[in-house]
Structure I
Amino acid sequence: MFDQSQIQEFKEAFTIMDQNRDGFIDKEDLRDTFAALGRINVKNEELDAMVKEAPGPINFTVFLTMFGEKLKGTDPEETILHAFKVFDTEGKGFVKADFIKEKLMTQADRFSEEEVKQMFAAFPPDVYGNLDYRNLCYVITHGEEKD
């Protein structure tokens, strides 16, 4: 399912999230991970829902399996690119971040303000307010930025 370098990256992520170093990710580990990322007001219900996604205690094997299942559900890169290209009428490879924010918050499965902030924190627009959607699509489907 994953190559060796991907497994190593997942192992590093698991180790970072396993804040108490007991070999399992639990609700408190998730709370601490969110706090380390600057999000301190995570609701218990949200954490409970995350933990309940697992079939049992979340050790590294379960963690890896869950990521595999989540990644299989991702649309192919070309499909995501085509969705963005609809808004890129000039074919420049970017769209205005404000425009995408408005669409994400008002259309279909609407994003919350927090979700939009998280996306732009991970993929900040350039100084002109443009979002490089080609790189965004690559990261969504491959997990790391192109060189």
Structure II
Amino acid sequence: MVGTHGTSEAKRLVGHQAETDVELVPDARGRTNRPEPGCPVEVALAAISGRWATLVLRELMHGPCSFGELRARLPSLTAKVLTDRLGELVAQGLVVKDRLPGFPVRTSYRLTAAGMELRPLLIALYDAGSRVLAALPPHD
């Protein structure tokens, strides 16, 4: 019964997290008692945090865009907030700012491979949000 003892020992070592769904916490990086910068869930949440970040990412998932194109696609987004979001996404390594040849100097923004990894997350969040909204009691 080595397998049974090993399972019991593993449960004892992780304490209250023994019942954790392996799909939710597949490795030790997620077995924390508080948010940690190396936790993959925290990394993903940081990538999409901030007002407008998900919408900027969504637009860039269609392909590279100039600053002006992003402003046109998201007309309620101020230039300052767009500048801030793009700067944060570039700093996180999710977006690249390319200088295009010619005069005047033009720039284009595109997602990195890491930025494209967020696509399934955004789709799952949209789907989950739709289901949560459908389950809410109707407003009066």
Structure III
Amino acid sequence: MADAGEKMGIMLREADLADAPAVIALWEAAGLTRPWNDPALDFDRALGAADAAVLILETGGSVAGSVMVGYDGHRGWVYYLAVAPAHQRAGHGRALMDAAEAWLRRRGAPKIQLMVREDNAEALGFYEALGLERQKVVTLGRFFKD
């Protein structure tokens, strides 16, 4: 999955288990984790699923950004898009979204979707600038009780 950016010290690739500590630290630093979601478990689930992956953007051999992608057979989903603060505003978020979309298209996903917390104006603006539109749906959910 590496591209021409690799020549400039930038590389996009799929994560492996050894990447977990750096990726999870990035997610936590970006404020993407919540107490009720275990990011280590989410990372492991993505790597263990046939239709999911964690994509990494590296600069200088270090993780500068990541995104989790999955295809449910109906829609492509994007989760945990994060770029380290020192690497923001350099096009890395756009590169990660492009990589996520390409990953999903290769699997036949007809649509890409993601969820953003309604009070996250910066993220909403970022995604809208990439051409994503607010959908007229309400997301419902429930945690399973053990």
Give the label, chosen from I, II, III, of the structure having the highest value of distance in nm of label points 7 Å out along Cα→Cβ at positions 63 and 103. I
Given 17.4 as the derived value for Kirkwood radius over Cα pairs in Å, which of the supplied structures I, II, III does it correspond to? I
The highest value of distance in nm of label points 7 Å out along Cα→Cβ at positions 47 and 87 among the shown structures I, II, III is in I
helix-only ellipticity at 222 nm (-39500 (n - 2.57) for each DSSP H run of 4 or more, over all residues; to 500) computed as -15000: which structure among I, II, III? II
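We did not get these values from a lab; they are worked out from the coordinates using the rules stated. What you are looking at is a predicted structure, and each value in this text was computed from that prediction instead of being measured. Cβ atoms are built from the backbone, for glycine too; each structure is taken alone.
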